[in-house]
Structure 1
Amino acid sequence: MTPHTAANWNPREQRLVVRAGLMHDLGRSFDGAAPLSDRSMGVALAALAAREPAPVHVAAVGPLSVERFDALLDDQLGLARVAAHVQRVAERAGLAPPSYFGTEVVARYVGLRDTHPPADAAIDLFPTDPITRAEAAHSFAVVLRVGTWVVAGARSALRAFRLPRYDAAQREVLRIAVSKIGMPYVWGGTTDNTADGLVHGGYDCSGFIWRVYKVSGLPWGSQIRGRTAAQQAGEIPKSQRIRMRDVAPGDLLFFGSAHFRSTATEANIVHEGLAFGDGWVIHSSGQGVYVTALTSGWLHDQFAWARRVLS
């Protein structure tokens, strides 16, 4: 498959937001690779506000990084207070989250961000990168498509976001994990940059665990030998497997069609995450590194077992 470019990867969404009056072509083209200007953001937010019964104030903004864009769109959707709540919970838990942790958790819960397929990994953006017009068009298109029930569901779920008290080891591990919120999903990736030979920094699901425990040099990382989720799931005795009810913060979580007593294979263990505590998981998947609930949905239904490396 021929890789897309930063300008042309989502032409249907670009046409959708132009038809809806949220964005406009620049000259003869949409110019998707260009940074989104604050003026264009103001136009889009005003157009969105006109669709809502309680429009938010639209003001000029500064440089539009991905995280700043997501914060403004969260606010437009009426989710700013929820984002602030998520931020405060992580701060009070001693995790020293980046300033955009709450807004990125919310943005990804709603589905505003998406990771490009492996062939297009070079055009992925970090949270601090300027957002391009094409990436903005994607997020605006998501807002146009999702129903109010999606926003209401995010508000309800994330209002209940709580974290437990951590011991020193759990806090050290989860501080690293939290600092990577919004990093892109990159197939085979294990680093923040291109040190592993890939075209872009980021992580796949087991690469995120590798980044947290191994690349960081944490002492507990020496227990992890396999690189893939299946290898990490299968390299412990079955007697050491942990059921969902006994999961603790910092545990490795494995997902797929495998049952608790199954032999781990690349076919039946297909995803991995890191236990955040109180029914939440932080992992790298389709929207990059994000937080979601372990208590419902695919992760709940496909949970196989957990593994403890902190002791």
Structure 2
Amino acid sequence: MFKIAVIGAGTMGNGIAHVFAQHGFSVSLVDLHARQLEKAMETISKNLDRQVKKSLLTVEEKIKVIDRIKPVEQIPVGVLGADLIIEAATENEKIKLQIFRDLDQHAHPEAILATNTSSISITRIASVTNRATRVIGMHFMNPVPMMKLVEVINGYATDRAVTQTIMDLSRQLGKTPCLVQDYPGFISNRILMPMINEAILSLQEGVASVEAIDTIMKLGMSHPMGPLQLADFIGLDVCLAILKVLQEGFGQPKYAPATLLVNMVAAGRLGVKSGEGFYQYGSESKDLLISEKFRQW
């Protein structure tokens, strides 16, 4: 396996492209929007510069990594000759299903089709292709260059040889793969999202402030980041989408998203990506400030 295609040049897509290129793979980074591709390449370059500063890479190695990544605006061109194609588009089922229909049409018949989805059924995604045995989940964690985990998710029909290939490949990238089966939220988000939702409910009910909730979980439970700050980092819209998948998939009220979360997403307060969530994020300030909305809590 030598050539990789990554569909989607957002935060996850550019991180996945970065890691594969750093480990010697040729990567096509595919996105419909030229500006998104430009931003992705700028981000990759900045992240590589950080690695150079920390003496993790040389300047020459950085140049080689950049040279291995080819930005492409069309799926048919981007997936040509690819052995593995990883979809890293937005967490929207309709969009992902259409992408997989297109990939199935244009990819080589033996190519493995992987999705970086954090909650959507692999079996459902595979069902729109004619190669269900070659569809698998490959859920990287953000930020991809730093985080060691890859959650590998089997669909109902995923071939064992495909699973083994992805497990081995993840190790080749310096990651630790963990194999799980195709149930809503898999393992990572089935456990994480109810915790985040409970933290939001606690804030909504006035049990404690943003700062108190996050500090208790950091100092008391040894979490590196509090659940509310983590939700901002993930994106409150993404958290809401995953909770809806869990609620629909299991049909249990315990997964119902907090009203506060629903309202914040409706108001466009999505966390880091919008500049404000439970905290405020300013490009000029390095300080993390509690959002004006919650100062009195």
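Just so you know, all these numbers are worked out from the coordinates, no wet-lab data involved. Fair warning: this is a prediction, and the values are worked out from it, not measured in the lab. Cβ atoms are built from the backbone, for glycine too; each structure is taken alone.
The table for this structure:
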| item | result |
| --- | --- |
| Comparison of 1, 2 by distance in nm of label points 7 Å out along Cα→Cβ at positions 19 and 227 - largest value held by | 1 |
| Entry that produces -10000 once helix-only ellipticity at 222 nm (-39500 (n - 2.57) for each DSSP H run of 4 or more, over all residues; to 500) is calculated, selected from 1, 2 | 1 |
| Comparison of 1, 2 by mean count of other Cβ atoms within 10 Å over residues 99-106 - largest value held by | 1 |
| Comparison of 1, 2 - label where mean count of other Cβ atoms within 10 Å over residues 107-114 is highest | 1 |
| If relative contact order in percent (Cα under 8 Å, 6 or more apart) is computed and equals 16, the structure in 1, 2 | 1 |
| Among 1, 2, structure where Rg and Dmax of the Cα atoms in Å, for residues 3-186 alone as derived comes to 16.9, 58 | 1 |
| Of the structures 1, 2, the one that 3.8 was derived from, the read-out being distance in nm of label points 7 Å out along Cα→Cβ at positions 43 and 251 | 2 |
